[in-house]
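Each structure below appears as structure tokens.
Read-outs throughout are calculated quantities, based only on the coordinates presented, and are distinct from any laboratory measurement. Computed from a predicted model, the values in this text were never measured in an experiment. Cβ atoms are built from the backbone, for glycine too; each structure is taken alone.
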Structure 1
Amino acid sequence: MMLRLQKTVVMVGMMGAGKSAVGAALARLLKVQCLDSDEEIVRAANATIPEIFERDGEPFFRDREAEVIGRLLRGTPCVLSTGGGAFMSERNRDQIRAAGVSVWLRVDLDLLWQRVRHKNTRPLLRTANPRETLRKLYEMRVPVYALADLAVDAAPEYSVEQMAVRVIEALKTRPDVLKAE
């Protein structure tokens, strides 16, 4: 049985939740394109996200992010991975709700820390105490991520592919998203 995607699936969640990796695996399983809003912003700005934050500030970045998400949602249904802060914007949540379906990859704080602590590509964690910064972000963002259409729980033992299959199972509960052919 073939499943056809009828709406763009937008992966949301904290940095380190696996939005890009699980999104790519999900797209392979559904045989659709996988796009990443952060990569699209980097390509359009010809600068890295840390450079954009430093040069133009976070408000400028968030405006570009909303424009890119809106453009991608109007395209062919695909899997769209977003940056950790994208879903915090009411503008983005409204766009996603209107044209796609949001899937929160729900990951506990300890597992997130294991995944992000050795990476220097996270501008929001360039602080004196990155673990505490991550905890504060987590506590601030989780109530907003809880507004997502669907939530899929992660666990350390789940592979990327297993998480993608778990997302498909969640999507099957939405007849407006996946159609069996």
Structure 2
Amino acid sequence: MSQAILAKAPVSNGVNVDALMGARGAFEQAPQAAAFTFRSSCDWISGTHSRNSINGFFGLGQEHQRARSFAIESDHPEVFAAKDSAPTPPEIVLSALASCLTGGVAAVAQHRGIQLRSVRATVEGDLDVRGILGVDPEVRNGFSAIRVSFDIDADATPEQVQALVAQSQKRSAVYDILTNPINVSVQVAN
């Protein structure tokens, strides 16, 4: 008596892993093409409210323009005598971390054949504003701690879900930016 071999249903998390793996192979062959420069320009609106415009970037050895520009606004809350018309810049950083890690979970799950049903990352950052306001020079201006918590519903064991998150963290550009020193230069154009 022969037994039918049950094929695993295809996974669809919306990530084109074949294209990602193809890019990885191409960058192994031509590492100079992997050097990207991303940009954002920020215009002051009023008070602490500003708007970032994001479009062009350099990569694959040439300049690229997207079909449309993206805008990210920032402001401060009313408790800081501002209009609270957008999230604060530190909240945008937390959002970037959550987005990068969540996108990574989806890509890793797709690559590993794990179907996701839902993924939610909750990110909290502790910030003592005495540093920003110059009240205490010993207090850091930025976050003193950041916590990320995932709630993931997937066709996977708890160990597989932990491994998805660990691999996403390992490959996250934003996690790397936040946890490793980086040279930042600030200058005024003449």
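Overview of values
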item	result
Structure from which 5.1 was derived, distance in nm of label points 7 Å out along Cα→Cβ at positions 83 and 163, options 1, 2	2
Comparison of 1, 2 - label where distance in nm of label points 7 Å out along Cα→Cβ at positions 67 and 147 is highest	2
Read-out helix-only ellipticity at 222 nm (-39500 (n - 2.57) for each DSSP H run of 4 or more, over all residues; to 500), computed value -10000, structure in 1, 2	2
Origin of the derived value 16.8 (mean projected area of the Cα convex hull in nm²; candidates 1, 2)	2
When relative contact order in percent (Cα under 8 Å, 6 or more apart) is computed for each of 1, 2, the largest belongs to	1
